[in-house]
Structure P
Amino acid sequence: MKTWVFADHKGAFGMKLHKTVVLVGMMGAGKTAIGKHVAQVLGVPFRDSDEEIVTAAQMSIAEIFARDGEAFFRDREAEVIARLLHGTPAILSVGGGAFLRAETRQRIHDDGVSVWLRADLDLLWSRVRTKNTRPLLQNDDPRGTLARLLAERTPYYEQADLVANADPGYSIADMARVVLEQLATRPDVLEGYTA
C-alpha cells in the first residue's frame, strides 16, 4: 500500500488532473469521504453538488424534498452539476440519483469523467441504516427501499466511464487508491500516477 505524500497544488508525485472527476453511486458508497481524500492527494478542489444546493436553498435536502418534491430537486441538481463541471478540474461528488438523468450523464461524459463507486447492498446498508438524513429512506422499510433503488439505479451506474469496486475491508485511503488506479487508465484525465 502506498503512503501518500501530500504536495503543493499540482498534486502529489507530479500528478495532474485534466478533467473534473464525478463520483457517482448509491447513498453510502462513500462519494464524499473518498472524494475528499482523492482531492487532497491530487491537490485539487473537492466539490459536492448536494452541499452546493443546500447552500443556495438555505435548507436541507430533506426539507427541499418535503417542500418542493424530488422533481424540483433533480432539476436544481442538474443545473448545479452542469456549472461545477466547468472551471478548474476538481473531484465532484453528486447525489445518488443524479446520474439517472440522461442529459446529466451525457454532460458528465462530455465535460468530465464519471467513476462509479460500486458497493453491494450489505455494505451500503451498514453505512446508511443509522442516518436520518436520507429522505428516500424515511419509510417503514428502508432496507427494502435501498435494495429497490440499487436494483433500479445499477443499469444507469453501469454507464459510468470507470468503475471502482468497494470492499468492506477497504479504508477510505484504500478506496482512494482504487479510484486513482482507475483514473490512471485514462491519460486524458490523469497523468503522472504510479501505483
Structure Q
Amino acid sequence: MLKDLILKNRSYRRFYQDKSISEEILSELVDLARLSPSARNAQPLKYVLSNTPEKNSIIFKHLSWAGYLTEWHGPEEGERPSAYIIMVNDTAISSNFFSDNGIASQSILLGAVEKGYGGCIIGSVERLQLQRELEIPAHLKIVQVIALGVPKEEVVIEEFNKDHKYWRDMKEVHHVPKRSLQDIIVKL
C-alpha cells in the first residue's frame, strides 16, 4: 500500500484548476506533516494555506516551473494548482530546520495522493517578493511551496539511460527516468 502511494506520488505540474481543495483538506495534510518526525523535535516549520483564486494567483506569479522543460513556463490558466501550501521556517523557534522540509513535504504529498490529489514541491520561489506581497511576518522565512490539485497529466517512470532529465513526449506525457535499484545500492 505504501509503495502504491509512492508510485502515484509524482511531481505533477498541471491540474484541473476548477477542482478546488477545501481548507479542511489542506489542514488535514498539514496535520500529517505536524505528526511527522522533526530534527531535535524542534518543529520550526509552519504553513500558509491558500485555496482562493486571488491568493493562488499571487503565489503562482512568484514560482518557476520545471527547469528542464525550457520552452514551458508553467501551467496555463485552467491547468494551474487549485491550492498551495507555503512552508515557512519560524526563526523564532530555530534558524535551522535540518531535513524537516523533506519529511514534511513527503507526508503532505502522500496524504494528497491518498485523497486523490497530487502536487509538486517547488523550490524555485521568489521568496522575498512573495513574503512581502502576502505580508508574511519577517521571522517566518519561506522554505518552499507545495502546489496541489487534481492532476491533469500523466507522469510515468522510465528506466534510467544515461540521462536523469525528465521530459515530455508529443502527447504531453511527462517521463521521469529513475536509476535502477542495483545502481543505487553501494556494495562494499
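No lab work stands behind these numbers, since they all come straight from the coordinates. On a predicted model such as this, the values are computed, not experimentally measured, just so you know. Cβ atoms are built from the backbone, for glycine too; each structure is taken alone.
Work out which structure the value 24, 12, 10 belongs to, where semi-axes √(5λ) of the Cα gyration tensor in Å, for residues 37-100 alone was derived from one of P, Q. Label of the originating structure: P.
Which one of P, Q has helix-only ellipticity at 222 nm (-39500 (n - 2.57) for each DSSP H run of 4 or more, over all residues; to 500), as calculated from the coordinates, equal to -15000? Computing helix-only ellipticity at 222 nm (-39500 (n - 2.57) for each DSSP H run of 4 or more, over all residues; to 500) on every structure in P, Q gives -15000 only for P. With mean projected area of the Cα convex hull in nm² coming out at 12.6, pick the structure among P, Q it was computed from. Derived from the structure labelled Q. Ranked by mean count of other Cβ atoms within 10 Å over residues 141-148, structures P, Q are led by Q, which has the greatest value. Looking at structures P, Q, which one was relative contact order in percent (Cα under 8 Å, 6 or more apart) calculated from, given that it came out as 29? The correct label is Q.
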